[in-house]
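Where a number appears in this text, it was derived from the coordinates with a stated rule and is not lab data. Remember, predicted model here, so these are calculated numbers, not experimental data. Cβ atoms are built from the backbone, for glycine too; each structure is taken alone.
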Structure I
Amino acid sequence: MTNKNSAVVKILLKWHRKNRRIFPWREKRDSYLVLVAEFFLQRTPANRVAALLPKFIEEFPSPDKLARANPSHLEHIYGSLGLKKRMRWLVESMKIVYQKYGGRIPNKIEDLLLLPGIGEYTASAILCFGFGQSISIVDANVVRILTRIFGLLETHKARSVAIKKIAREMLPKTQTVDYNEAILDFAALICKKHPLCDQCPMTGLCDYYRSNFL
């Protein structure tokens, strides 16, 4: 890990200790709860998911219960949130989990990627937040932060490769879950589409800030 990478990680973890967002899927290491939350989070703001999730989990507390759910019923209830297709994928995924994995969420990325509606980010999030595995996560929020901090101006394809490399290199040996939560929370609260640079503790390290404000 480079000196800059290490400094960014330390600042993020320190910031996160005071600013961590509290959500139901963060309060215990539950792979099923995290998987369901990640399906919802693909199209719905986190605060709204936090309000919806407890009732959903109460009705469908396990993969086998959800595997027997009526997709049309779920589409009717959650379709207005842009989750119509995802509800069908979620039920189909739980059928596979129930039939192939005995009702247990698989803990290998290659198995998770075979489930309908699960891509690389969602699979990585499930492994990190649901199982506590040391794995980097990269979504649009992480891309935005790393692009700004490291001033990545390459083409989209080259930048994608560079970001994944940086994300892997920045992953700390300990506090992996805390770090991944931190970078997502920082993107949501500080390094937004229109960043709050006046509140950012990393301006001294950020290429975006240096290019636009100094």
Structure II
Amino acid sequence: MTDTTVIIKTIGRKTLKAAIASAKREGFKPWVISDGVNTAAQGAHKYLQLGKKWGMYGGMCANVAAAIVPTEFITFLDDDDTFLPGAGDYIRTMLKKHQEVDLWIGGVRFNSEIALNDKEGKEVWRGTDLATDPARGLTLGNVAMPTYRTSIFARVPFTDTLPSDLAEATDLHHVRACDARGFKVGWFGTALYKVRPDMSDAEGYDRVNGRGA
């Protein structure tokens, strides 16, 4: 069994409807988990609103979702991103073909070229498609939109791996924790998600070192 549920963690952005539509187009039944924000389901298969706003980069939404979804795998999508065409079939094919893999790292595509710099400010990567090269390892900027075996969350809750200062790239901390526990990590090797497709460069997105404000 390699079914997967798409969880869209939302803070009430106006782009939620487009995210839901893209998941349905790719053959998923998207569940929306709201981080304490009262927002309409907008066509989601299921909708759940947490009783308060937790923040923590959607960590509590992820924990709750993993506790209630009925599928073997769980895939996450932010409420301001969309699936690229063909992503659904690709994900299902890879899950079926490589059933030994517990955790998959997906690639994201930006509207325009971005760059990543190391701590000293030296450019280490430039392009539009990020998190598709396993040779770079589990590093900052190379973990995006993970797909998990749902049972992982019982042993490695997302919120247990958050850094004390709630730094960016919290997915990276969780994936590293899962890797350290011995879960097998795989790489989709291609971009499956469009990052903030409705935001223009003029609004400050897709800039150097990340997704903007």
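Observations on the model:
- For distance in nm of label points 7 Å out along Cα→Cβ at positions 34 and 186, the highest value in the series I, II is held by structure II.
- A value of -6000 for helix-only ellipticity at 222 nm (-39500 (n - 2.57) for each DSSP H run of 4 or more, over all residues; to 500), calculated from one of I, II, originates in structure II.
- A value of 11.4 for mean projected area of the Cα convex hull in nm², calculated from one of I, II, originates in structure II.
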